[in-house]
Every structure is written in structure tokens, then in C-alpha cells.
Structure P
Amino acid sequence: MKRPITLIIAVYFLLTMFFSPSWLPAAVEIKIGSVAPERSPWHTALLKLARDWEAITAGQVRVRIYPGGIAGSEQDMVRKIRLGVLQGAVLTNMGMMQIERSVLVLNLPFLFSSDEEFNYVFQRLRPIFEARVEESGFKVIHWTQSGWVYFFSKGPVLNPDDLKNFKVSITKDDPELEQVWKKMGYQVVPQDNKDVLIGLESGLVSAVYLPAVLAASGQYFAIARHMLAPKLSPLVGSLVLSRKTWEQIPGNYRPALLEAADRQALNLAAEIMTLEEEAIKAMKEHGLVINSPSDSQMSQWREAASRAIESLVGRTIPEDIYQKTMDFIREYRAKGNR
């Protein structure tokens, strides 16, 4: 009788040893920073994605979100990812250019004329961006077209010279862009996103460029009551992780995680497009004045934009990326699209 008992004890010991929680792989904890305010569409989508990832991996991936600029500016967050303090961040194209400068081409003013045109060009540039981002030690999880950026100001702006009468809030994360603004004769005040509303209230700044949804939900338009009608540039968001963190996630989970991210990105993009229309309508009902430039004034804007682009291409924006972008725009329009 001793041998069977001894055998049972040995088997029990082996089972306990190999299936004990201490022998299970440690969960991958991913801390993600975001400048999007709590309860905003961007924050809500990120929370849903966090829940999806934890469910897909049965808790082997745990995501913690730090919204509203708690983790710092986009530049701060990129630096913290490199240091390992954060494992990921939600970035606009302004933040992405801290990783890969060529992404700034998406921010060039008045370059794209419609959602369809932008999507056509972006889908052809996307593989180039992602390859370069990976070379820098990051992994793009998804991209989201999150509406358009508009100029909001405390007084009417119809042409580029009108804007020179205002103090424009710009990102403080890029000194080169600041110098381009100044060389063109504009008064600019570099700020963190979280300080823009305070700047408007205090008079430190009197004009900002914002997505319409944020201008409405954050009540920026209540102070900057004039909006320039033409769309300035698309707002592109992206979720990035450090490549090291991504590679710590078991490979069998990664396709499902990317699929969940793409699903949330598509849902968010559709939601933002609807919310943008509703936001502009609601702001108009509450006193927003939309200023529509004449054809000649729009020509002035395009000329001013061209001067800004000339200052950036070859220095801040790689010339090859700019040329590819223009080639894709011409290709799209040659098909009879506008």
C-alpha cells in the first residue's frame, strides 16, 4: 500500500508545482497615457479597448488608462514610453511626429479637401509610416481619423492677415513649427493642451485650432465664438505601444488584439463624424459665428499654406514623403474625385 500512496503524493506534488499560479506567465501590464479628457469619445473608446484586451487574453494583458494629460503632454508621454514609465500612449499626428517626423505631412493646412481624399492618400502612406515607427522602437496598434481641425477665435477671421491680430495657441512640443509660425508673422503662444482653455479665459491666447467635437464638449467656443468655415487639417489619432511591450504579449493573442483595436477605431471614426456635425450645429445654436471666406480669400489661405509648407519640406517633413503625398492626391483627383 505504501507505493500507491507514495505515487499519489508525487503526482499531486508535480501537478501543484506545474499548475500553481506562480508558474503561470506574469500578466503584461500596459499603462497608456492620453490627453483626451475623461468621458470624451476618445477616452470611452480606449476604455472599451482595454476591456476587450483583458477579455481576449483572459487577464494576461492588463491595461491602465491615464486620461486628460495626467501623464503629461504628448511629447512627455513619448519620452516616458522610451524610459519604460509608460508602455503606450494615444497620440495625435502632432505627438506621432515625435516618433516619426514624416507623419507631420498629415497636418499640412488645407492640403486635403475631403474625408474620401484623405482616406485614399492615408491608406497608401500608412505602411510607410508604420515601418518607420517600428524602426524607432514603437508599434502602431491602430489609427483613427477623428474628424477635422478648425480655427476658433475671439473675433472674425476671414483671411491670413486677420489671424495676425490674434495670439494663437500652438503645441509647445515642436520649436521648429513655432519658428515657422513666427516667420510668417503670427503671434503664437506654445501651450500644453490642458492649458488652452485657461489661456483663452485669461486672455493669454485669443485663437486656437481644435477639432469641433472638443471645441463643443470643452466649451472653448463659448469664449472663442468665431470659427473659420474651411477645414484646416484632419485629426488623426493613433495608439502606440513600445515594441518591447508588444513583443512581451504572447504571439497567439496579437492578431485578435489588433482586430479588436481596428474594430474600436472604425467605431470611433464613425461616431466622431456624426458628433462633429452635431457639435457644429449645436455651437451655432448657442452663438457660434461661422465665417466663410470668399474664393479670393481662400486663395490667400492656400498661398499662406504653401509658404508654410515650403518652410517645412526637406527640414521637418522628409521630401520623399511630401512628394508621395502630392502624387497620391493628384492620382485621386485625376479619377474625377474632389
Structure Q
Amino acid sequence: MNRFYDLASLTKPLVTAPLALAFLGLDEDRRWALGFHGRETPLTVRQLLSHSSGLPPWRPFTDEPLAAQLRREVPEHFLLRPATPGLATYSDLNYRLLAELLEAETRVPFAKLGEASGLSPAPWRTAPTDIPDGPDAVAWTLATETPLPPRNPHRPQDANARAGMAGHAGFGTTASQLGAALNRWVAAGWPDRMAVETAAGEDGTRWGLGLQVAFSGGGRFGQLLSKIPFETGIHILEDSTEAAAPEAPPIEADPGAPSGWWFHLGYTGPALFYRPTDRCCIGLLLHRRGPQGALLDAETLRGRRWGALSRFVGQSGG
């Protein structure tokens, strides 16, 4: 069966970041164009790509200008919290603003621009495996009186994306389609431009212009991936099971050294890994639903990803 997957936030490195690098200058001050007239410091595409703009992790997409929305107080919730001063804070809002800039610069709808990636913009003809609403749906009801957008099997499973928020989610794929898209992505040099250390982030993370560093410390994906022999190639790993996930080893406090790999994760389960030294690229497709149909928590999802990658490492001779 040729299954279809909601890529969720893998839209950021596979669609939005390449478009931004193609059409937008990195260091021009964009705060006026984006309505941030009260901001005291510049707001640049480089900051947005590397999550170092100082924006909070999340706000519900209600068509209200983001700068105005951010002036209102919100209840306590980990998605609604302020950014950490001086550190990159992963935020969907950065990529929402990139989509706004791209549409203003090109005068082309974001979904139309994104079709050049070879991936499928929503609404999709084939529905991906459905997963329950997650923390974003809870945060939505806390932060706005606008009703939560209704679920639709052919729309993204992220609340913001199904409300129409471009830039951070909204594209899907089959395994074969992703393989072709990744071949084009690597051949065009996009991940090499993105895998450039730019900003230190929360919890010891380090961000480039759309990808983050995978460290080699215990329990981290870089530790596992560093066992893969050097080889050039695109690899698509597909795990459609809903069986209980294996446990991943505990994450040690010391992140270790950079492993040479860069990565990005999707809320719905998929993941992307890239090694610039040999241009090896791994696309992992799975869905975030457990045996009883519940949404997997982050640690259980890490176990499922770890299991799929472990099998590939073994097959590759690592």
C-alpha cells in the first residue's frame, strides 16, 4: 500500500527554508514589513530561519497580525511561554512570518510556491493516518476565543496548519514521492546551505538555517547515526506499525560533540537527517499513533524513531 503521510513541521526545511533562501535576503531588517513597529531590534530572515528571533513557540493562527496578537497576555502553557532571552527558541511563528514575506515578495500563494518541492500541499486527495489532537489544540482554546478549526481527514493534523497558517506545516507525501523530493533537495544544495551553525538554542541545541545539529551524546540520534558508514545516498525508512514502540536509551545530560549529522522532526512522527560530509540523507516516515489509537507522548515517539533508525543502522553495517 502506498501510504500517505502528513509531514507536519518537515515542511519547514523541505519547503519554506529553500524558498526563503531562494527569494529573500538573509540580513535585511523586516520588522516594518511584518508589522513589528514597536520592536527595538532588527528582525531578519536569518533570525527566522534559525529560530533566534525571540518569538515565543506558538500562537493560534486566527488571521490576526502576529505583532498585534503578541501584545496580549496569555495563560501559562509550554507552547505559549515567552522565548528564552539570548537563546534560539523553536517557534512555528518564525516560519509563519517567512511565508508572509515570500508571498509579499513573489505575489504567489505559498502553497503554489511550495509545489516546486515535489511534495503535496493540502488539501490532499489521500488522507494520512489520523492521529488525535495534541497540545496545540489545548493551547488554542487557552489563547483565543476563536473556535478550534474542525478536523478534516484531508487537511493537516496540526491545528494551526488546518486553520490555514502557511510556512510551518501543510505538506504531505508518499514514500516514493519523498525519495524523489529529497533527491532534488540534496542535488540543489539546500541542506548544505541550511547546515551552517548560526544560533545556540535552548537545552543545548544549536541551529543552522533550517536544520539543527545532532549531537553524539548518549541516547541522542547523532550517537546512533554516527555508526553509519560514509556513503552518498538517499534513504527512505517507512514504519507504518501501531505496535508498542521499543524504549530508546535514556538521554544523558552531556550532549557530547556534534555528530556530523543535522536533523529536523515532525509533530506527526516523520523525521529528516542529513550528513553534509557525504550528502547522505535519511527520511523517516511514521505516524504518531499507538496500539490503542492514542497520541504517542514525546518519549514513546522517540522510541519508535530510535527503533526504525536502529534497524537501518544494522542493515547498513553500522
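Identify which of structures P, Q gives the largest calculated value of distance in nm of label points 7 Å out along Cα→Cβ at positions 70 and 118.
Values: P: 2.9; Q: 3.5.
Structure Q comes out on top.
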**Asked** A value of 21 was computed for relative contact order in percent (Cα under 8 Å, 6 or more apart); which of P, Q is the source structure?
**Response** Q
**Message:** Tell me which structure, out of P, Q, gives -7500 once helix-only ellipticity at 222 nm (-39500 (n - 2.57) for each DSSP H run of 4 or more, over all residues; to 500) is calculated.
**Reply:** Q
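One of P, Q was used to calculate FRET efficiency 1/(1 + (r/R0)^6) of positions 62 and 246 (r between Cβ atoms, R0 = 41 Å, to 0.05), giving 1.00; which?
Numbers: P: 1.00; Q: 0.55.
Answer for the origin of the read-out: P.
If you work out distance in nm of label points 7 Å out along Cα→Cβ at positions 86 and 286 for P, Q, which one comes out largest?
Numbers: P: 2.8; Q: 3.7.
Of structures P, Q, the maximum of distance in nm of label points 7 Å out along Cα→Cβ at positions 86 and 286 occurs in Q.
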**Fill in**
The value 18.6, 55 for Rg and Dmax of the Cα atoms in Å, derived from one of P, Q, belongs to structure Q
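Ranked on percent of Cα pairs over 28 Å apart, for residues 78-277 alone, which label among P, Q comes first with the largest value?
Q
Every read-out reported here was derived from the displayed coordinates using simple, explicitly stated rules and does not represent laboratory data. The shown structure was predicted, so the numbers you read here are calculated from the model rather than taken from an experiment. Cβ atoms are built from the backbone, for glycine too; each structure is taken alone.
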